[in-house]
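Next up, some structures in C-alpha cells.
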Structure P
Amino acid sequence: MLDKIQWFWRYYRRYPYVLFVLLVLTPVQAVFQVSIPRMIDFTVDFLDSGQVPSDTLAIWLAGLGRRLDLTPEVTFGLSFVLLGLIAAILYAFVQAHRAWMNLRLEWLFRQDAFDDITNKGPDFFNRFRTGDLVTRLTDDVAEKLSWFACSGIFRLYEALIMVVFTITMMISIEPMLTLWAVGPLPVLIVIFFKSSSMLDRRYDHLQSRISRFNDVMEACFSGIRVIKAYVREKAQKLKFEKAAVDRRGAEISSIKASTVIDSLYMYIWQLSILIILVAGGYMVMNADLSRGKLASFIFYTVWLVFPMFDIGQFLVKSRQSAVSINRLVQLEKTEPMVIDDGGGSQESDLAGSIRFEDVTFAFADSDRPILAGLTLDIEAGSTVALVGRVGSGKSWLVNLLPRLVDPSGGRITLNGRDLRRFRLEDLRRHIGYVPQEPMLFSDTVRNNIILGREISDELLKWAIDVAQLKDEVAAFPKGLETFIGTRGMSISGGQKQRLGLARALVGKPAILILDDCTSALDSRTEAALWERLHQVLPGMTAILITHRPDTLQRADKIIVLAEGVMVEAGSHDDLVARGGQYARIYKRYQLEELVR
C-alpha cells in the first residue's frame, strides 16, 4: 500500500492548491452538514413541548433569535436553511476541484506512461504487444485509475470524516442507540478482508483479457491485406469471437464480485436503519428518547449508509486500481536499453570518423550475441557497404550508430569520443536513417517527411527530387497535402521507401544510413535513385546495406558479416580478387540482378 501512496504522491505534489482545498474544505463542509439534523431535532422537540431543548447549541440559537426578534422555530428553521446552503456551496466547490483533478491526473498518467514507453528499446516492444500497451494507456488509465485517483481517495476521506462526525453526534444524543447502529461494522471489515484476494485475481484476469482482445483487433486491422489475400476472414472472425467471449466472461465475473460486495455494504447498513426504528421507537414509547432526537438519529443513520457505501466502493475500486497501477509500474520498471547521459553541451557538427572498438551486442535474455568482437573504422565522408546473409547482424550494426540500442560490450566513437557521451538529440539530428520498412503515419505526405521539424520548402523539394519521388508527388490528388492513410496503405511499397529516404535526406544529415531501403523499387527507378544518391553522398558519411552490384562497386569500403562477426573488409576489387565469401555473395547478387 505504501508504494501505491508514493506513486500517487509524485503527481499530487504538483498541485498543492488543489490538495489544500480537498484536505481542508472537506472536513469544514462535513461540520456544516452534520449540524443540519440537530436543527430538525430542536424544531420537533420545541413544537412538541413548547420549550427550547436543554441542548447548549439550541439555547444559544434561541437566544440569538430573541435578539433578532425571531421565534425559536423560525430561528431553527433559518439555521437549517443556512447550514444546508453553506454545506451545498462548499460541497459543489470541493466536487469541482475533484472533477478537475480526475481529468488532470488521467492526462498525467497517460502522458508520463507514453513518454516513458517512447524511451524503451526494441526488446520492450517484443515483450509488450501493441494491444496490451494500448489497453494500459486507455482502459487501465481512463476506466480504472482516473476516477479512483482523486474522487475515489477523497470520497473515502470524506466518508471517514462523515462517519466520525456523525457517530460523534449520535453518541451525544444517545450512546446506547449508537452502539446498535454501528453494530454491523465488524461484519463489513470481515467482508473486506475475505474478498480482497478474490477481487485482485478477477481484476488482473480482466485486464489481461482486455489486452488480449485489443491485441487481436490490432493484429487483424494491421494485417488486413494479408488476411484478405489468403482468404482468412473466417479464421479471424473466430479468433475475434473467442477473444470477445473471453473478455465478456472476465467482465461479468468481475462485475458479479464487485456487485455482491457493494450490495453487502449497502444492505447491512440498511439493516441498521431498521434496528434504529425498532429500538428508537421503543425508547420513545418509554419516554427515554424525545421524538426530535429520534428524527435526527434516523437522519444520521441514513447519512451513515452513503459514507459506508463510499468506503465499500473504495475497498472494491482500490483492488481494481492497484492492479492497474501495477501494470503501469511494470512498464516503468522495464529499463530502457539506451540512457541519454551525454550532458548538456550541444554539438553543432558531428561529421567525422567512426570507429567500432571490440563491439559486442546481445539481448540480456539471450546467450547468443548478435554482434561479437567487431572492430572497424569508417572514415569521414566515405561510403561503406555492409553485406552478409540474413541474420548476420547488418541491421543491428547500423542500429548502434543512432543509438537505437547500445553495445553490450566495447564502444563506438565519433571523432574519438564515445557515442554515449553525445546528447541523443544532437546525435540523432545529424543522422539520417532509413530502415528496411519505413514507418509512415496517418498524415499528409509533407508531414510524413518533415516530422515536425523546421524545414524550408526548397530543402523539402530537393529531398523529394533526390528520392525520385517528384513525379509521384505531382500526381497525388493534393500533392504534398495528400493524406496517405494508416501506415501509408494508400501508396505503394516503393513509394513508401522513397518517402522514407526523403525524410532522412531533408535533414541534411552528416551520416546517412540506408538499410536495404530500395528492395521494393523497380530496376529503372532504383538505378535512377542510386545515381542521384551518388551525386549527394560525397558530402556525407554513408553506410549502406544493399544488394545492388553497381552500388557495391562504388563503395569505398565493404564489410562482410557472418553470424555477427566481420569476416572480410576491403574495397570491391580487392575482395573480388580474393575469391572469398564476398566474391560468392557478389556473384549471387549479379545473378539476381539479371533475373530482375
Structure Q
Amino acid sequence: MKKILIAFLVFLSILFLTPSVFAADYFTRDYHVLYQVNDEGKTSVTVNVRLTNTTSDYYASSDTITVGFRDIENVLAKDPDGAISPIVKQTDEGTSIEVPFHKKAVGKGKFLDFSVSFDTGDIAEHAGKIWEVNIPGIANADEFASFNVEAKIPNSFGVPTFIKPVSTSSQLVFNKEQLKKSGVSLLFGKEQYYAFSLVYHLKNNNVFPIKTEIALPPATNYQEVSLDSISPTPSNVVVDKDGNWLAQYSLAPAQKIDVEATGVVKVSYLPKPSVLSRQDRQEYTKEKPYWQANNAKIKKLASELKTPESIYQYVIETLHYDFNRVTDDQPRLGALAVLDKPESAVCLEFTDLFIALSRAAGIPAREVNGYAHTENAKQRPLSLLKDILHSWPEYYDDSRQAWIMVDPTWGNTTGGTDYFHTFDLDHIVFVRKGVNSQYPIPPGGYKSDEDFGKKDITVGLAQDYSTGVSNVSLTTEVPQKTFSALPIQGSLTIVNKGNTHFAHEHVVIESPFLLPKRQLIAVSEIPPFGSVKIPFSFAKTTLFTNNMYDFTIKLQDTIIHKRVTVTPFAFSQNQLIGGVIFVIFTIIIFVLAIKTRYLPIFRRK
C-alpha cells in the first residue's frame, strides 16, 4: 500500500477552495462547520471533517487547513485518539493550520473523523445600530459529499432583519446548495445612521458672474437626511427630476468659495414605494451616453436576458473587476466598450452595463453614486474616483412599485454574495443619474487643480438621528384691490427652515364666495434651506361686482387670513380721474388737428 501525504487547502473566511484533483479522486469529504457567536461578537468556529477513502491504495497522514484571515486564536485540533498539537503559520492567504493525525484510515470505505476549532472576530461585526454576521460559502460544492453550516446567534442581537439565503427554519442550518459561493449573511437591525461632512470647492474662472450648483445627499426611498448646516447659505435648494438636492450659488468674476455641509443620514433596509408615471418610464428607458440601449448587440443580449435578475447575474458573471484602474484614473468605458474589455471593469462599468441592458429590455433603470461603508477593499471595493466613492444601479420594480437598488460590483468581488434580492445598510446615496448619465456631479468631484489631494468627504457611524421640529414658513402675495371681470391672482412662497425635507403636502385655499370655493394645491418636495413659489387664482367676478371677499390659506398648522376688494372699473377713483384727463386731452388734440387743416399755406415764388 502506498503511503502519501495529502494536503487540503480550505478557505473558511472568504471561500472554501476546491481540493486538488488527486485528493478528489481518492477521498470524499463531509463537512459540518459550527459558528457560535457570543454577545460581544466573538465567534468560536468548529470544523468537523469526515475523510473517507474511496480506494485501498492511499491514505492521509495529515491535513492542512488554511483560513483566509489572520485574526484567529485558541486554535485546537483532535482526532479519535485525542488532542493534536496543530502547527499554525501565517501565510499570504491568512493562517495555515496543519493537523498531523494519530492514526490513519486504511482501506476502501474507511474514514477518519477530525476537528479543528478556533476563535475569531472576523465573522460578526457591530457597526452603529446593527450587527452583521457573514459566513463564507464554498467555491465548488460538487467537491464535497456534504457541507453543512450551523450558526448560533445570541438573543441579544434580536430577530434577524434578513437572512441570505432565505431560511424558513427557526434553526440557522444551511447545506452546500444554499451556501454556494455567496455564503450566509445575517443582518440584525432595520436602520443605520451615518454622520457626514462634505466640502465643495467652487471657483468662477470667467470675467462675468455665473450661477452654479452643488449636489447634497438627498432623501430617497432608502434614506432620510438631516442637513444640519451648510455654509455659506445657498440662494435656494431645489429638487431635480431624479430627486437630487441641488444647492444654488452665484459667483462673481474670479470668486472662489468653499462650501461645507454637515448632517446625518438614516439608511433603511426596506425601500419606500413610489409611483412611476408613464412619462418617467419613457425617460428611464432612453439611450444615454455610456448606456447604449439602442445598440444591436445590447438589444440582442437584453432580449435573451429579459429580467432584472438575469441581467444582474449576467453582469457579475461576465465582467471582472480591475483593481489597477482604481488608481490609474483611466476613462470611463461605458456599457458597449466594456463588453469588448470585460476584464477591465470597475463599478462604473458594472453599473453602466446593468443600466443599458435593463433599458434595452424596457426596464426603467438609473445610476446611483455615493458612499459605501466597507471594511474590506478587496471584497467590497470603492472605485469611483474623486475621494474614492462607489457607483451602483437601481431599477424600477413594477410588482413592488419601488426603485430597487442592487450592487453587481460587490456581487462580483465577494464571489457571489447576493446583492440583488436583499441589499444592506452600507450604501449612502449622494446623487442619482437617470435623465442625464453624467450629471449632477457627486460630492468629492468639486475640485480644481489646486484642491487636488484634499479630503472632501468624511463619513462615520452616528448614534442618533434627529429630525428636529418642522419649521416651514408660508407667505403670500395678493393684491389688496382688483377689478371685477378679471381673475384674482396671487402667489404663495413656502420656505423650509428645518433640517429635513418637507415632503409632498397640500396647501388648502378656501373662500365662502370666490370660486373655486376650495382649492387643494400640491406642494412638491422642498429640501432644507430651499423654497418654492406657487401661483394660485380665483375665477373672475361679474362685471359690476363691488365687494370685499375673505379667504384663508392653510398649510399644516399655519393659517393666513386675507381680504381682497373687488370694484368695477368705473368706480375706481384714480381710474376715473385718469379717464377724465385722457378725454380732455383727446378733445384738445382733436381741436388742434382740425384747426391745423385750415391754416393758410404760403409758397414763395
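Throughout, read-outs are computed from the coordinates displayed, never taken from laboratory work. Computed from a predicted structure; not experimentally measured. Cβ atoms are built from the backbone, for glycine too; each structure is taken alone.
Summary table below
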{"read-out": "Top of P, Q by FRET efficiency 1/(1 + (r/R0)^6) of positions 314 and 370 (r between Cβ atoms, R0 = 30 Å, to 0.05), largest first", "value": "Q"}
{"read-out": "Value 0.40, calculated as FRET efficiency 1/(1 + (r/R0)^6) of positions 498 and 546 (r between Cβ atoms, R0 = 41 Å, to 0.05), assigned to which of P, Q", "value": "Q"}
{"read-out": "Of the structures P, Q, the one that -21000 was derived from, the read-out being helix-only ellipticity at 222 nm (-39500 (n - 2.57) for each DSSP H run of 4 or more, over all residues; to 500)", "value": "P"}
{"read-out": "Winner on distance in nm of label points 7 Å out along Cα→Cβ at positions 66 and 210 once structures P, Q are ranked, highest first", "value": "P"}
